[in-house]
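I've put the structures underneath this note.
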Structure I
Amino acid sequence: MNAPVLIIGAHRSGTSATARALEMAGLQIGQRLDSHRESKALQRLHEEYLRQVGASWHDPKPFLQHLQTSDGRRHCVEYLRSNIHDDFGRILGYRNDPKGIWRRLRLKLGAPWGWKEPRTTLFAPAWLEIFPDARVLHVVRNALAAAESIRERELKFEAAGDQPIPNLRHLNYCRELVETYVRAAEQMSGSANYRRLEFEELQANPPALLEQLANFCELRTTAGKVAAAAASIRPARVRSAL
């Protein structure tokens, strides 16, 4: 089985659109996924560990401090390794049906694969100890635009009856959160298998950028698939001046 492609980046930074396009171009990223192309089981795996150390996706600093210690890093790696070893298929979103079995067989035969889940950004140093040859695709979006999107999404959730997360009502906090994720991801920049992608550049020229990304991910793709994937990328919205 080849090493995975880890699609990382702050929430609301274009990782969903990027993952969806790469999936169309031939990257296998699971089967039982939500509308953002994420495995809910992987979300829970990450969030459970964040809770254990007094953190969460929207308050990651206690976890990042924990990960900087040798004991914390070792414990986190052991947690991920044991769970992925015991329940690989479910955690990464594969069903236990003929199609799911076939997709997992494709992995053993060398199909390019990976996953997208924003919390992976925080856990990337630990995942790279498990998959040292993994390719890391870091998607970056304008910090203010990503922060505004986080805030808007959370206000919608709150209006629909979800438990509010007070800090996410504040744009400055959301921007600091985005920047925390960016800094965490940039720790991987020393790796030869790291690629930073400005999402706005992908929106401006999807065909050229997706061809580059397909090469980075070592996809066995076609011009037709790349063209279809490029067509799935929406152009950037024009933001009104403040």
Structure II
Amino acid sequence: MSFDQPADDDDPASRNRLHVAVIMDGNGRWAKNRGWPRLVGHRKGAERVRQLVSACPEIGIRYLTLYAFSTENWKRSTEEVLGLMALFERYIKREANRMSREGVRMRIIGERTTLNPKLAAMFDWIEAETACNDRVHLTVAINYGGRDEIRRATQAVAQKVRDGQLDPDQITDAVIGGHLDTHALPDPDLVVRTSGETRISNFLPWQAAYAEYVFTPTLWPDFTPQEMSNILTEFELRERRFGGAK
């Protein structure tokens, strides 16, 4: 398996550094196909999240980043948006103990200032509660948009320049990356999108510049850890040159 970070192939622990990012798409269609409300699909999708997170150590994923709610998703119906926010809160409450037992560290990325203060406080709580865990790093993107993230990072860098803390000539990729929501994470090795759509929808545009992509027709509620394992087996065969010649 090829990783961004150098690894000793003889060290099993070094191979467990894979960062997989997933655009979880198809919950609404899954429910609609069965004549059910869209929120039923979202609840089923949350069950898949639980299963995949638990399977991560076995299939070799150390970092898992999930696209749960984009900055554009506010355009959906009020009922669906409120239902999703309640689902996020319920998931954290129900899964907190399990995450601690399984060594899962949870992070939330995205713009929090416009969220319900109670939900934002819960995000702070779960991050602090799981901060010492290191077996699986679960990152959930909520109210996240890649362009918005880059804008916020650019504003933070510009503020440092204006305050005299940073010279413009010192602005590097690493400096910008250090101001992104994902500054504590390695860049993703692989991005998977479910449901058959073949676009990235403003998800991690900076971080995934050299990631491999897989687009599967499977709707997210039907996406199993076994399918992810099959995708990783295919990923292992890919040669990643990062712009270098073969």
Using volume of the Cα convex hull per residue in Å³ for the comparison, can you identify which of I, II gives the largest number? II
If FRET efficiency 1/(1 + (r/R0)^6) of positions 88 and 144 (r between Cβ atoms, R0 = 35 Å, to 0.05) is computed to be 1.00, which of I, II is the source? II
Using the calculated result 18, 36, 26, 13, 7, 0 for P(r) over Cα pairs in 10 Å bins from 0, in percent, for residues 160-223 alone, pick out the matching structure from I, II. II
Can you spot which of I, II the value -13000 was calculated from, given it is helix-only ellipticity at 222 nm (-39500 (n - 2.57) for each DSSP H run of 4 or more, over all residues; to 500)? II
If relative contact order in percent (Cα under 8 Å, 6 or more apart) comes out at 33 when worked out from the coordinates, which of I, II was used? I
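No lab work stands behind these numbers, since they all come straight from the coordinates. What you see is a predicted model, and the numbers here were worked out from it, not measured in a lab. Cβ atoms are built from the backbone, for glycine too; each structure is taken alone.
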